[in-house]
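Following this line, the structures themselves.
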Structure I
Amino acid sequence: MRSGRHRLLRPSWVISHVLVFALVVSTFALGMWQLSRLDERRSYNSIVTSQFGQPTEQLSSLLQSFEEGSDILYRVAEVSGEFDPSKQIYVVNRSQNGIAGVHVVTALKTLENSLFIAVNRGFIPRSVYLEANPGDLSPPIGEVDVRGLVIAGKKDDRGYGDEMAEIDLEVLSDYWEIELASVFLQREELNAVAEIPIPLPLPDLTEGPHLSYAVQWFIFMTIALIGYPLVLRKVSKETVQVT
């Protein structure tokens with residue numbers, strides 16, 4: 001007769017031990033990673049809420065503060081100027097309320113100091129974008145007042161022609177052959193009546209699914225920590241007839 005404990009030292013069981021150990025370590029690491037993501041999300045939400053709650057300022061004042069080292073992202077800014085319809089691109093693969101579409105971004109020349117700033121004017125459903133004539137999507141003509149969130153651009157030079165994957169301000173500066181401000185505006189209000197483009201929603205300030213994902217990974221880890229020893233205990237009590 002041979003004790004079941006000896007079976008647990010066989011190569012097949014050793015491999016099983018290693019795999020379960022790896023499972024426990026990986027699920028623990030994934031759970032902690034999700035908790036780290038949750039902390040990052042909460043920190044982001046806190047910053048956005050704090051910035052968004054500050055008084056609206058003129059864009060020129062905020063840009064001056066930005067040059068002096070102040071954080072102006074997600075502040076609400078106002079600016080007056082004129083859109084340049086020849087300097088307009090579309091950020092593809094966007095969605096809003098479950099509808100696929102694009103964001104339309106146009107250069108605005110400010111009246112105060114003739115600075116160019118990119119303005120994300122809003123969302124256009126893909127069906128409208130594909131069927132519209134170029135003039136239908138042009139910005140309003142003449143002086144406009146724009147109010148919006150100050151947003152940082154993203155490094156991403158993918159795109160073709162007037163369609164781009166992200167708002168990369170360096171790429172846009174080269175494409176439009178102008179010097180753009182180092183941030184762009186996501187417009188909230190524009191003193192021009194138009195159904196299209198549709199204003200974009202405010203940044204998502206929910207905590208996302210990170211906590212529930214972390215709990216799921218820790219549950220998997222707990223199942224392995226409790227279930228596998230029970231299996232080993234059962235096997236160790238078994239005896240095998242040796243011939």
Structure II
Amino acid sequence: MELSVLIINTNRNPQIKKNLERFFTLNELDSRVEELMDVDELEQLYARLTPDLVFIDDDQIAIALSDKIRSLEQNSTIVLITDNKDINKDAYLNHLDGIIYRPLEEEAINTLVNTSIEKMKKTLKLYMFKYEGKMVIVPYKDIFYFKKQITGIKMFSKRGQFIFKESFRNLEETLDRSYFLRCHNNYIINIGKIASITGKSCRLQLVDYEIPVAGRYKSVIIDAWDKYRHI
């Protein structure tokens with residue numbers, strides 16, 4: 001199980017990534033570490049990646065940035081890295097999962113990594129299908145929606161678009177209805193990706209066009225989305 005790590009390094013501190021990569025290597029943790037310098041590119045990054053563990057290196061924007069990340073992905077573990085031991089911990093910990101201080105201590109990092117892994121285990125739902133002769137596994141959290149086509153089913157996800165042969169009925173029965181519901185004869189959407197529902201359509205996070213919602217499914221979709229937002 002690979003741990004996806006994002007460092008939001010607006011202060012451009014070259015040691016953060018080096019220290020964290022060293023920690024993951026020494027502890028034999030399978031991880032992928034990415035670094036983001038410009039917070040304006042956050043949504044673009046989340047369109048292709050779902051970080052499990054996020055480190056923020058800026059006290060001034062940490063709370064606002066954490067709230068933004070939560071709107072894109074609720075299950076990321078978010079941590080502030082700081083020199084300031086006098087900050088108001090309660091104010092920050094209402095928004096973040098933890099605070100660690102420089103110099104980075106292995107025990108503190110290990111605790112937060114374990115927190116992130118436990119979150120992954122709880123939320124790890126996978127969809128498996130055959131694509132071009134190979135088995136492909138995509139986490140539920142990376143899937144936006146499925147669309148019925150003449151040639152089969154098209155999946156739209158952060159990992160790309162895939163067309164595979166399967167009946168829509170079988171797909172609907174296979175998927176966990178806590179996460180996916182049919183919203184139209186030709187569409188099944190990820191409830192957790194809904195950004196808004198208006199009229200006869202809905203918007204999904206990081207998808208820049210509308211998905212149709214048929215009248216017969218609308219009340220079920222609205223109820224499921226409301227429950228999801230209040231979990």
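All of the numbers you see were taken from the coordinates with simple rules; none came from a lab. Everything numeric here is computed off the predicted structure, so don't read it as measured data. Cβ atoms are built from the backbone, for glycine too; each structure is taken alone.
Work out distance in nm of label points 7 Å out along Cα→Cβ at positions 25 and 129 for each of structures I, II, then name the structure with the largest result. The partial results should precede the final answer.
Numbers: I: 4.5; II: 3.9.
For this comparison of distance in nm of label points 7 Å out along Cα→Cβ at positions 25 and 129, the top structure is I.
Tell me which structure, out of I, II, gives 27 once relative contact order in percent (Cα under 8 Å, 6 or more apart) is calculated. Write down the numbers at each step before the final one.
On the way: I: 27; II: 12.
This value belongs to structure I.
If Kirkwood radius over Cα pairs in Å, for residues 41-80 alone is computed to be 10.6, which of I, II is the source?
Going through each structure in turn, the value belongs to I.
Let me ask another. Once volume of the Cα convex hull per residue in Å³, for residues 9-104 alone is calculated for every structure in I, II, which label goes with the largest value?
I
Then there's this: Please state which of the structures I, II yields -13500 when helix-only ellipticity at 222 nm (-39500 (n - 2.57) for each DSSP H run of 4 or more, over all residues; to 500) is computed from it.
I
Using the calculated result -0.53 for log10 I(q)/I(0) by the Debye sum over Cα atoms at q = 0.10 Å⁻¹, pick out the matching structure from I, II.
II
Quick check: -0.43 is what I get for log10 I(q)/I(0) by the Debye sum over Cα atoms at q = 0.11 Å⁻¹, for residues 73-144 alone, calculated from one of I, II. Which structure matches?
Structure of origin is II.
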